[in-house]
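Engineer: Following this line, the structures themselves.
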Structure P
Amino acid sequence: MPRTALIAGNWKMNGLAGDLGFFGEVARAAADSPADILVCPPATLLALAAKTCSGTAISVGGQDCHARESGAHTGDISAVMLRDAGADYVILGHSERRADHGESDAIVRSKAEAALAAGLIPIICVGETQAERESGQAETVVARQLAGSLPENPQKMELVIAYEPVWAIGTGLTASEADVAEIHAAIRKRLPEPLTTRILYGGSVKPANAESLLSLADVDGALVGGASLKASDFTSIIGAVGR
């Protein structure tokens, strides 16, 4: 069966209550799209966003979760809390979490297992640095991250993989179509459920390049950063699906 594309917006540390009008602007495009549409706002807006999106074709998700369900973890948010707030997905292992918070593959795996147990769909991020790509290690690095970050016995579990080359995140640089196709194919062959697991591309996805990226084999959607903050840009990317 064909995989349904997923267009996911990662707002990162952006967004205030006054920005919730974004969802009304995007709702029509989401309703008309053959893709699944997801926005991951900051945790402060998650419950409000879920309420705002009720009755629309837009899902909401978290940007991270703790591996434990509850406990003395000041400032952290558990997967069950995200689910309780209305989330359907959670982004895990983003390069900014791996770099800024020292998250290892093992930590990402434990969070993914917690997300699945809470009924969330984890979006597990992998990607190489510029130095790793230039030294010819891109596929090796991504394969290692994938092997270490996937939960135990992931067969029959719904999860999403996002390939985000670190050097292309927020830089305006985008991997070549050949490089994207090569890494996505390498990821696909290492998945326990290769026919059904969606693989997203992330890394400076914008209206100008969305159509060409989404047309590539093994690219099942996009994880969009900066361009997901502006409704017109995000709507244009949604409209590129199947074009």
Structure Q
Amino acid sequence: MNEASADTGAVTLVTGGGTGVGRAITEALAAAGHRLVITGRRAEVLEKAAAEISANGRTVVPIQADIANPSSVKALFAEIISRFGRLDVLVNNAGINAPPLPLEEVSFDDWNAVVASNLTGAFLCTQEAVRIFKSQNPQGGRIINNGSISATTPRPHSAPYAATKHAITGLTKATSLEGRAFNIACGQIDIGNAASDMTTTIAKGVLQADGRIAAEPTIDPRIVGEAVVYMAGLPLNANVLTMTVMANQMPFVGRG
């Protein structure tokens, strides 16, 4: 996507855009000329990230929200429309994990927390984005979901995370199907071992399907950001439905 001026770039929302992979995505999209809104539950984290990324004149607006709360999500999208008048791209990136436990030991609270953040939050944001995409002029927009490689192949002791990420694939396909008639494109990026707070244990050693504990390689999250920029920059008559970006030496192909 060609760089655009600060007042003409695509208006893009990144959930969980203040830290980790989400921040890398935000930085890459800002460099590509997007006007960014980042959201999350910790205002101080969002404000720090927005200040650092926008220091060179890029537009990055922090808006605190709880994406698992319908009223909070409605308020978030209403503020985006109030500030910018439209929305062009939604990146459903926010997500959490539960403690690595056998599925029979997962607490109901931990299950609910992961489902709320990873799945319900993506669904609620997708609903609001689709409503805007259908009603704005010109009509349409793009949604990019962070699926994770766990959307196809789980790790041991990851039932809540794997279940929600498998569900994201269904949400991606359903959104893509229903969006066709309204110039709405929806795709999914499945990320494998991008370095972040969530992958620190992976680099040190993590349980494998055969029972071994082994360290796994990681990749720079900026690579993920570059991939999202490519997906986001396509014209709306084209779509990357699924893309896997992973550490080449990680034990994914043939896992188990």
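Engineer: Upon calculation of distance in nm of label points 7 Å out along Cα→Cβ at positions 193 and 225 from the atomic coordinates, which of the structures P, Q produces 2.2?
Structural biologist: Q
Engineer: Given a computed value of 35 for percent of Cα pairs over 21 Å apart, for residues 41-136 alone, which structure among P, Q does it belong to?
Structural biologist: P
Engineer: I have 13.6 for mean count of other Cβ atoms within 10 Å over residues 129-136, calculated from one of the structures P, Q. Which structure is it?
Structural biologist: P
Engineer: To test your reading of the models, identify which of P, Q gives 0.97 for Cα Rg over 2.2 N^0.38 Å when calculated.
Structural biologist: Working: P: 0.93; Q: 0.97.
Of the options listed, only Q reproduces it.
Engineer: A further question follows. Match the computed value 1.00 of FRET efficiency 1/(1 + (r/R0)^6) of positions 185 and 209 (r between Cβ atoms, R0 = 41 Å, to 0.05) to one of the structures P, Q, and report its label.
Structural biologist: Numbers: P: 1.00; Q: 0.75.
Value 1.00 for FRET efficiency 1/(1 + (r/R0)^6) of positions 185 and 209 (r between Cβ atoms, R0 = 41 Å, to 0.05) corresponds to P out of P, Q.
Engineer: Tell me which structure, out of P, Q, gives 22 once relative contact order in percent (Cα under 8 Å, 6 or more apart) is calculated.
Structural biologist: P
Engineer: For mean count of other Cβ atoms within 10 Å over residues 33-40, the calculated result is 25.9, so let me know which of P, Q that is.
Structural biologist: Among P, Q, the structure yielding 25.9 for mean count of other Cβ atoms within 10 Å over residues 33-40 is Q.
Engineer: Given 2.2 as the derived value for distance in nm of label points 7 Å out along Cα→Cβ at positions 25 and 113, which of the supplied structures P, Q does it correspond to?
Structural biologist: Q
Read-outs: derived from the displayed coordinates by stated rules, not from any lab. All of these numbers come straight from a predicted model, not from anything done at the bench. Cβ atoms are built from the backbone, for glycine too; each structure is taken alone.
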